[in-house]
1. Given structures I, II, which gives the highest value for mean count of other Cβ atoms within 10 Å over residues 106-113?
2. Which one of I, II has semi-axes √(5λ) of the Cα gyration tensor in Å, as calculated from the coordinates, equal to 62, 30, 23?
3. Out of I, II, which has the highest value for mean count of other Cβ atoms within 10 Å over residues 314-321?
4. Thinking only about mean projected area of the Cα convex hull in nm², for residues 322-529 alone, which of I, II has the largest value?
Structure I
């Protein structure tokens, strides 16, 4: 046979073929080993991941619920706010992002071969780039190591870095990095800064149009800047929506409605709430990227707007400070240091909540509280409001008039000066100062001065911050919680005692009856006003069972403001603050056990009328008992001789009948209805005449009988 049997020929060919395959396999193996070695050398030459960039971010100050109050730009002027995708970003945005940028993000390990193949096929069939092959992880790698020019080497470098990132971090962490570092035009980086700047809101709840726009912008952030190229941004957004319809992610109707929405053309300012509190917190917590305050953003916004509105009505030179705190915890809920932080004429950057000013009459409630605690007076005790001098000091009321004898309750509600100074004279200025300082109030006295009676009318310096702190102790029944504005891991300071529970309740009950300003409802909040000397400072501090609010009005430079009073300028702001808080008024606590609640007639005799220092007890409800005749030290010619001494008249004024006359301590009869009594002297020489009324009040004179 001439034909070659294939079964005989194949054995001679198999060795050659096997040698060729072995050679090819060796070449491939050597190539793979070389490539692997080169890749390993390249990865080693790349060094560790450049993660320092991820640690740089704008420092932010947030409220008690995590809402942004204020952010601080990075040193180079960029805005980059920290963000957590699963907590801070609308899920719809994440769905669009994955569908448009990286459909297999949760499945691949940093590099998606299928995405590369798809991108190459689309480029080949369409003649231009339809979608890129970069994964979200690769884009994070590019953001960590920006490159000026695109190249195959740069793309391979991103791929290697992406693999490193996937080994180092979880998917959620990589997504957070992308949402923090992605550029959105200008100095905006990250979805949170972009959403706040373009939409004026956090990215937690986005419309479909907003979500699509935020997906489109990072691809070409400068060419699609909303404040420069809004039409280009709109076209990019619409392409995202079109793709989402093609992929079945959104319906055609939803996409059509989204395309009808206009795109923003201007950047909005980032939140700028509580600037004084934020500055203070940032300066005291230098290393914290996120500082959390006890403030409530909604209440802070409402009170800042109130301060601006009221300041505009009061005049261009006046400033306003407002502080609101929670009674139970001492946590600051709102802190308004000025109506406008950038108003130079009002010295807007000066925090008037912490500025030392004269408190006017705002310390009076604590004088009364100590008097109640010491058993010197009761809210229903009677007290005199009449001209009086304490050494060289002669206090006068604001209206230059006197009310006569009034109840202690009314004296505090009307803020009468003379009764307050008389009570302070009995309580002691040094004791009042010590008790206030013990409760956390820092009093500022003139150099080389000691506490005196004038401090009851404003002769001392303090801050609105400290004043509100001690006022919040009244609804706490005398226990003062130190104010707290920064939430940290430190344990809150323990409360301090200001007054006993019964005295604090009595003060609060009195202030609840203070007449409200015009057009305000009565008996809703307990409050006190104050006006400093020369009308330089107007104050109002009020509280219900939950919140204490303090208001200061005046010029930051301390210049007088003629006609300004606490009742006219600060009290309306106080009542508006409670109204704008959006919270129901909470009643004050009930009277603690053991509190004496009684009318004046049912009080113990020593409490029916307050006794100033150096005055004999006067427990009657009428005028003080006084012997009008004879005068103390007088000489009386009573006749004498065999017929004996003639009767001598004793005339009295005031007192509560019946009035008894005593001669040298022995009863000698009762004063008649004409307010006199004839008594017969026991003999010549000195005689002591005493008249005592029904309440035990007495007056005594010593006369000489001839």
Structure II
């Protein structure tokens, strides 16, 4: 029976809890429990809310609606609001609870209707189904003679006594007589009114929960409400409008939604929160006048109208997409939305570029880069010249008087990306050393088409060396010709540029190379989506088979590690590689239910984000193996950065949350060194060490290191060190 219930109603408890926190755009279980407690300040309102949520989610499961949406509380939170509203307004009884059940069912159907109608425009349905359901039931119930309006809330002292005895009454009276400013009192009461609880205790508890779970949401709630309060005073409007049914919560919810949930928190989102305040006020005042005719409240209608209207009009922008910027991947936390967005932009923002590699094998020197000294100027300034240098620092051997003396001459030239051969020029004679052909500036040339308005051009190639013909398809890394000395070329070299049109002589584009290795002073450094600079030696990534095997995780793979702690304790840890419905991949820890999400582009393994227990071994591995390049270069340095909330001092992290929409004062950094490889022939027995640090200005406030050992079978073991404690994990089985 238990197995059958678990299959029919998976994650049922989560679906109920998330229905509460979704009202504040959160999925925090702690916040859910706080909100449940608040809802029971009025016992029958709390009971009605639970009944409405459970009815809705049970029906949603039984009909077969999307289980992920049910689990996240998408279908339950509107019914919860209906249950709370009706539970406060009506006396409990058999007739009431029967009507409540059907009201929850009606709200569910309205939610699905709105999801289909509004969702096709990429807009959320918010609490529209709550409004429609509550209004319909309220209007209809006037004909239900067995329903009676509740008198709860009239004698607040009696209700406080029922909640917590005389001590609760004294606390409530003390708080009421504390002399709190009218604006602060209205703020707390408006927060409580979201859950139909019209007293300070409820609002204060919600504010505390909001502060614990999201500092940005808490600040936005203050900005939203007190902007409205200041606006009403400024224009001389009736300030008591905010206290009428305490519908000032419209400003609070709009602020959280616009300031940090649907939009990345920033100075722009905060500015728009303030600018939208008058719009909310206009809609609130005007709809009140209309709805008062029918003796029903506007509830959250102004919030719904303004948020939907604003999100809709943002879709018509043709520029300034980051002022403000819409959330693409929703994480139900303004902090996570902000930190993940900032980190993703820093790490992968340039990966939207079409991926180009360098057009050669081996190590070549940039003898002239962008904005060159001799050429590469004006419309053709975004280009590179490459030559091969010997150990003596010269590009030739002997006296360098013939083309064959030059290390680059006749070396293979490869396609920098997949594409098609657009044009070939192969009739220009080679120059003698020191001579240039000014009549045929580019010499023998090939132009490759990679995408619409995206071409690459390779020039000064060897006459008669082409391996492809016009119209041929080419693959990245395929040999297309050989380096020569044709055209305006005094010595053999490769000229490489990226352009937007298919013509020889087209203006160049400022376009980066996806991944390459920079060699400087015997130090190797990985560069991603950057421009190779002047006078540096660069190469493509040469993949190492052992590293590829160790960090090429395939869905379905399972690993078991035997972990040894600093105290000598031993225990097994089991991981599994999984993929979701859209083929995003992660490593899943069965013991802690944690997930480390990753991507691999063939050259580099990246961890992207982590969900779950930050005390787990998987989290430490996520930190230590954050970015691994699939090639081995001794002393290679790889750098990256984490989202600011990933690895930080707790107190510093909380302060950073408060000011994060405006500036960052902390950084969480990753660096990796390739220390050694014992068996170069087999490309195995590789030793890597990463350093993880959180910094406040120039000070290191937290540190972790990870040593990884890669053998012929892949990752054999890794060692985590933090706070002078060492944890070692040895691979036992992998399949």
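1. Going through I, II one by one, mean count of other Cβ atoms within 10 Å over residues 106-113 is largest in II.
2. II
3. Evaluating mean count of other Cβ atoms within 10 Å over residues 314-321 on every structure, the highest lands on I.
4. II
FYI, it's all coordinate maths here, none of it is from the lab. Here the structure is a predicted model, which is why all the values come from computation and not from measurement. Cβ atoms are built from the backbone, for glycine too; each structure is taken alone.
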